[in-house]
Structure 1
Amino acid sequence: MAQHSFLDKIGGTPLQEYITDIRSYAGELTLEIKPEHIYVVLKMLKEKFAFNGLIDITASDFYSDEQRFEVAYNIISMEYVQRLRIAARVEEDKPEVDSVVSIWGSADWYERECFDMMGIKFHNHPDLRRIYMPEDFEYFPLRKEFPLLGIPGSIQMPDKAERTF
């Protein structure tokens, strides 16, 4: 199923109502969705359009005044050998979307990683907690305002004398 035939296939279906923008870059088709529709759209893509695999979930920081963050879901249909990217832009003051763990169990760690590194919250996630940084860490290291060398004193580092390498 080529990209244009997929777009033809969704024409006239309820899925089309949720799409706010369509982009193509380097042969990758991206459907932009409002954040409040992410769960419905991804469930529909899995159940009605055979997108049965979640490849990953990522987040980007555009460091802009409006819709600062983008949460992107890379999915695949093994039946049609089709990749698709679903993206939602969220505001800095409310970086939230619904969890899709109930659709794809593999979303668990991807959502936790986006939460830990970017501060994106996933509603109804079964165990949304940090996986890399300490639980009491107040910052999100992949946000663009985070200093490249980190924040001095924010994490206790081992004493240089304790290093054995």
Structure 2
Amino acid sequence: MEELLDTFDINGNFLGIKTKSFCHSKTPGVYHKPVWIWIINNKGEILVQKRALTKKISPGKWDTPSAGHVVSGEAPIQGCVRETEEELGIKCSPKDFIFLKEIVNQRGWELAQVYLLKTNIKIKDMTLQKDEVEQVKWLNYANFVKLFYSDEFCEHEKSYKDWVCDILKNYQ
């Protein structure tokens, strides 16, 4: 069965429930809320994931370490907990996540909820969801910035990339 997503106007007012395919159509006219979760360890290294080659959008590109849709009836923080465990096998509780900002992604009709998770989990202790994630790696800040601004990373607006780098630099 297809995922159902809560929809909103640009101000975050609830409008109703629609299918994921409707929300991903060219001009749905309503916004949905994904969670984008940045993960950093106590060495200041940033985790990135390589998207599975079977993904429809940006297959094989590096991306935010964990992200996904907030399903209908779910709070964004619950989406963080679920997505991080599903994609990476990292078990967390809501208190482990730091809300950073809501980003309006006009191109994707999204009100993205951006969070930070601090964890020292080792890659060998992660369980990757193979149909979502091909690989993960920890990068120091300089190497992260180099990759983030390259064509090997999923496309994001420069203003978002600049903001992410400023935020993550503060955790070094």
| request: Identify the structure, out of 1, 2, from whose coordinates mean count of other Cβ atoms within 10 Å over residues 54-61 was calculated to give 18.5. | output: 1
| note | Re Rg/Rh (Cα atoms, Kirkwood Rh), for residues 46-141 alone: value 1.00 computed from one entry in 1, 2; matching entry is structure 1
| said: To test your reading of the models, identify which of 1, 2 gives 1.05 for Rg/Rh (Cα atoms, Kirkwood Rh) when calculated. | reply: 1
| message | Out of 1, 2, which has the highest value for distance in nm of label points 7 Å out along Cα→Cβ at positions 62 and 150? | response | 1
| request: Identify which of structures 1, 2 gives the largest calculated value of relative contact order in percent (Cα under 8 Å, 6 or more apart). | output: 2
| task | Given a value of 13.2 for Kirkwood radius over Cα pairs in Å, for residues 6-77 alone, point me to the structure among 1, 2 it was derived from. | result | 1
| task | Give the label, chosen from 1, 2, of the structure having the highest value of mean count of other Cβ atoms within 10 Å over residues 70-77. | result | 1
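Here, each number is a calculation from the coordinates, and none is a lab measurement. Just so it is clear, the structure is predicted and the values come from calculations on it, not from any experiment. Cβ atoms are built from the backbone, for glycine too; each structure is taken alone.
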